[in-house]
1. For which of 1, 2 does helix-only ellipticity at 222 nm (-39500 (n - 2.57) for each DSSP H run of 4 or more, over all residues; to 500), calculated from the coordinates, equal -25000?
2. A value of 1.8 was computed for distance in nm of label points 7 Å out along Cα→Cβ at positions 2 and 26; which of 1, 2 is the source structure?
3. Of the structures 1, 2, report the one carrying the highest value of distance in nm of label points 7 Å out along Cα→Cβ at positions 42 and 138.
4. For relative contact order in percent (Cα under 8 Å, 6 or more apart), the calculated result is 19, so let me know which of 1, 2 that is.
5. Out of 1, 2, which one gives 0.40 for FRET efficiency 1/(1 + (r/R0)^6) of positions 50 and 74 (r between Cβ atoms, R0 = 30 Å, to 0.05) as computed from the coordinates?
6. Quick one: semi-axes √(5λ) of the Cα gyration tensor in Å came out at 34, 15, 12 when computed from one of 1, 2, so which one is it?
Structure 1
Amino acid sequence: MSLELDINGAIKTAMLAKQEAELRALRAIKAAILLAKTAEGATGDLTPADEIKLLQKLAKQRKDSLEIFRQQNREDLAKKEEEELVVIERYLPKQMDESEIRAAISAIIAQTGATSPADMGKVMGVATKQLAGQADGKVVSGIVKELLAK
């Protein structure tokens with residue numbers, strides 16, 4: 001079943017249960033899907049990879065906003081972002097933990113033959129494709145830098 005159908009069903013359930021936070025997040029996902037489907041040059045259908053990218057973008061926006069609100073001591077707004085982030089992450093694939101990411105990146109470094117920080121672009125190119133949807137880009141980048149610096 002497509003993400004859009006899942007979201008529509010979840011919106012109905014959230015409305016009936018009067019879950020405001022969940023409804024807010026689901027409506028944001030639905031709006032992003034509609035924008036992506038009707039964007040210039042779009043085919044009208046989203047592939048599963050497109051859906052994951054879209055959800056990752058929404059999650060990243062919430063994380064960035066959450067960080068800013070916490071820095072500015074706006075816990076009321078931070079709480080809303082956190083609630084929405086929890087709902088969005090439910091639709092993302094399971095995220096890898098740090099040890100799994102390290103193992104995958106070590107294998108990629110061996111596969112690409114990278115030996116120095118100058119090879120970071122080569123490693124990141126392969127890593128972003130292999131770990132798409134399973135790991136945060138910032139975490140991957142940090143681990144790649146660390147492993148190549150050794």
Structure 2
Amino acid sequence: MKFSEISEGKKFTLGPVLVTEAEIMQFAGNYDDQWFHTDPVRAEQGPFHGLIASGWHTCALAMQMVSRQILAGSESYASPGLAYVKWPNPLRPGDVLTLKVLVLESRISASRPWLGIVRWQWIMLNQSGQQVLDLEATSMFKIGEEPTA
């Protein structure tokens with residue numbers, strides 16, 4: 001999708017994506033190996049009453065959805081970061097995820113007219129409608145030629 005198609009107020013619904021226990025444990029083993037992400041038996045006795053995914057895994061799943069279903073074929077260039085990220089409820093094995101994306105702002109940079117800027121909110125829901133992710137991201141799109149010095 002091209003920058004010109006990503007206008008303020010536009011909404012996208014992405015997914016569904018099924019998350020497995022094996023996937024949760026593999027991600028955690030590589031990047032966030034806390035016991036409540038890697039040990040299903042011990043996690044049953046823990047504060048979440050079962051295995052949960054790393055919040056960073058949840059973010060990675062959202063990024064995968066956006067990159068494959070919105071940013072593929074775009075002029076996506078970079079991101080300066082997130083305004084916030086929240087994990088209101090844990091992501092669990094067997095959850096089926098849907099990502100709701102709302103474009104909050106889409107504009108051309110005043111100082112860099114070759115750069116498009118999108119500020120958007122991503123809310124990921126499980127099959128019960130519970131939020132497992134809420135974040136606001138800014139993305140940049142190279143829509144023209146950067147001037148040479």
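Read-outs: derived from the displayed coordinates by stated rules, not from any lab. These numbers were taken from a predicted model, which means no experiment stands behind them. Cβ atoms are built from the backbone, for glycine too; each structure is taken alone.
1. The read-out comes from structure 1.
2. 1
3. Top value of distance in nm of label points 7 Å out along Cα→Cβ at positions 42 and 138, among 1, 2, belongs to structure 2.
4. Working: 1: 19; 2: 29.
Clearly, the read-out refers to 1.
5. Source structure: 1.
6. On the way: 1: 33, 20, 13; 2: 34, 15, 12.
Computed on structure 2.
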